[in-house]
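Okay, got some structures for you below.
What follows is calculated from the coordinates using simple rules that are stated; it is not laboratory data. Keep in mind the model is a prediction, meaning the values are calculated, not measured. Cβ atoms are built from the backbone, for glycine too; each structure is taken alone.
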Structure 1
Amino acid sequence: MDTPHPLTAAYQLLAEDMTRFEETLGQALAPQQHYLSETEYELYRRGKKLRPILLLLSARLTAPEGVALPDKVIRAAVSLEMLHVATLIHDDIVDD
């Protein structure tokens with residue numbers, strides 16, 4: 001029997017918010033793509049996104065049920081993820 005990924009329930013609960021997050025992240029990365037290596041770009045696109053999930057879950061706790069989160073919350077989640085990945089890239093550069 002396969003054990004579900006620990007974040008599966010969060011992904012399901014935040015399906016619409018995560019779709020908006022991914023779209024906003026894509027828009028934020030588009031102008032920067034030529035500065036990023038393929039590996040760096042994939043770091044942004046394929047990570048677990050734990051930090052944005054925690055931010056979005058926190059926002060969901062205070063949002064009325066059935067109401068979309070404000071754009072500024074989605075942008076904050078994108079900023080948090082971009083900052084996290086930037087620190088990973090910086091760490092790799094320093095290690096080299």
Structure 2
Amino acid sequence: MSTDFRITVPAEHPALPGHFPGRPIVPGVLLLDAVLQAVAAAEPGRGRPSLVARAKFPAPVAPGEGVVVTLAPRGTHRVGFTCRCGSTTVLLGELGWPAPP
């Protein structure tokens with residue numbers, strides 16, 4: 001499932017005003033939501049992951065910047081993800097689904 005998805009958060013997005021005045025950045029929750037949507041598209045029928053095992057935001061994303069979301073399987077119940085703007089990593093981490101009983 002190593003798959004790439006592309007997203008852009010437009011400058012007009014309603015979450016951006018006030019985040020932050022003078023230097024707007026895309027809220028991390030919007031990036032995580034984009035990752036969840038990418039996982040849902042790559043794994044149809046499986047449902048959204050219910051666990052954020054880890055998430056690190058090493059660099060900000062400006063409105064209008066293109067972000068590439070790359071997914072990589074990590075076993076049966078986990079998927080790793082990396083988000084990049086060009087060569088800069090802006091988010092990386094791992095999501096998971098509960099193991100069946």
Comparing relative contact order in percent (Cα under 8 Å, 6 or more apart) across structures 1, 2, which is largest? 1
Given a value of -5000 for helix-only ellipticity at 222 nm (-39500 (n - 2.57) for each DSSP H run of 4 or more, over all residues; to 500), point me to the structure among 1, 2 it was derived from. 2
Of structures 1, 2, which gives 17.4 when mean count of other Cβ atoms within 10 Å over residues 17-24 is computed from the coordinates? 1
Of structures 1, 2, which gives 14.7, 48 when Rg and Dmax of the Cα atoms in Å is computed from the coordinates? 1
Suppose distance in nm of label points 7 Å out along Cα→Cβ at positions 9 and 73 works out to 2.0; of 1, 2, which structure was it derived from? 1
